[in-house]
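Bear in mind that the values in this text are calculations on the coordinates, not laboratory data. Quick caveat: nothing in here was measured; it's all calculated off a predicted structure. Cβ atoms are built from the backbone, for glycine too; each structure is taken alone.
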Structure P
Amino acid sequence: MATLTPDMLIAAYCQGIFPMAGDDGAIHWYDPHPRAIIPLDAFHVPRRLARTVRQGRFAVRTDTSFRAVMQACAEPAQGRETTWISAQMIDAYAALHQMGMAHSVEVWRDERLIGGLYGVAIRGLFAGESMFSRERDASKVALVHLVERLQRGGFVLLDSQFLGSPHLLQFGLIEIPRQEYRRRLARALQVEASWGSVP
């Protein structure tokens, strides 16, 4: 079984492909049709969530606990007793993070990590990988912060891969054909975007 490496991940994302681990830990590659994306120019924040963000009940940071976010995303949850995020994947993405090409958004309360997300940034593409929440709205607050950062940084494509969580529809998530995704990906890879500095 080939070891997952940062170079392998970069090459895959540039072709519209991403990995998930099977129950046996083996890496499988996916290129879904249709593909789920969140258009950055049509992102919608529901009114109640916007109020929560304005209230500032949570502290939001980026790239301070990348591995911890991945590990939290890999934890079993109700309705999901197994995970597609293997230890090998955590190591590979953590190495990609060290290269400045994978990022986390973390939501904290009283110095406790209660929500967040992570993904891969290559030029104008941000591929959202997974998110978790230990308190109501924590992962949604992370998503709002992510989109604001992507918009400021000049990103043009936010890949959500699958329509896995119906709650993402409220933010404007849409599904597009594989070929349309590849066209948008090709354009995104021509764009110079910047994640920016912490936080």
Structure Q
Amino acid sequence: MIAFLSGKLIEKQANSVIVDVGGVGYEVSIPLSTFSELGELGSDVQLRIYTNVREDAIQLFGFKTARERDIYLKLISVQGIGAKSGIAMLSGMNADEIVAAIRTENLAKLTAIPGVGRKTAERLVVELRDKINELASGVTAEASMAAAASMGGDSVFDDALSALINLGYQKNAAEKALLQARQDGVEPSVQKMLKAALQRLAK
């Protein structure tokens, strides 16, 4: 599964982008909140990815931050909210507003999102009220761990960890290898950290 893309932005629309990764163009559906944070065409772009596999297609959904993707995954876990409607929800209201509306059981605000009826809003509140609390502060457990490990609060550790997990490595082993690489003074870039961690994991 694709969990992260880093490359050149070669095309962008309000609801989708094409990212050139090593000569291969990936079409990714995005919410408006991510679109508004993208740079100009030709600029570097990094997206957290949710891969939706169907019988007739493989769809990629991209997000600027891990938190936004985490909230999206919570949304689509609710009955009646599919992959595309989850994107539509994040386009109609930003992640912080959705979290606040669910926590405060604000059905009026939720039903103001295009495509969300009262029954869907009620399911969102019932099913996610407790689960969403961990995202209320804007920091997931994984992001907290990454920030603590990086000692700089940047996303390099988190991105490298996600890539290693996506390659099939166990999370604990991947974290240990990345921490060793950082302690050894490896340049804090995703590529350099990944290379160093892979060398340690291969021993």
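What to note about this one:
- Given 55, 36, 33 for Cα extents along the principal axes in Å, calculated: source structure among P, Q: Q
- Computed over structures P, Q, distance in nm of label points 7 Å out along Cα→Cβ at positions 67 and 99 reaches its largest value in P.
- Read-out log10 I(q)/I(0) by the Debye sum over Cα atoms at q = 0.15, 0.28 Å⁻¹, for residues 123-186 alone, computed value -0.55, -1.15, structure in P, Q: Q
- helix-only ellipticity at 222 nm (-39500 (n - 2.57) for each DSSP H run of 4 or more, over all residues; to 500) derived as -13500 - corresponding label from P, Q: Q
- Which entry (P, Q) yields the derived value 29 for relative contact order in percent (Cα under 8 Å, 6 or more apart): P
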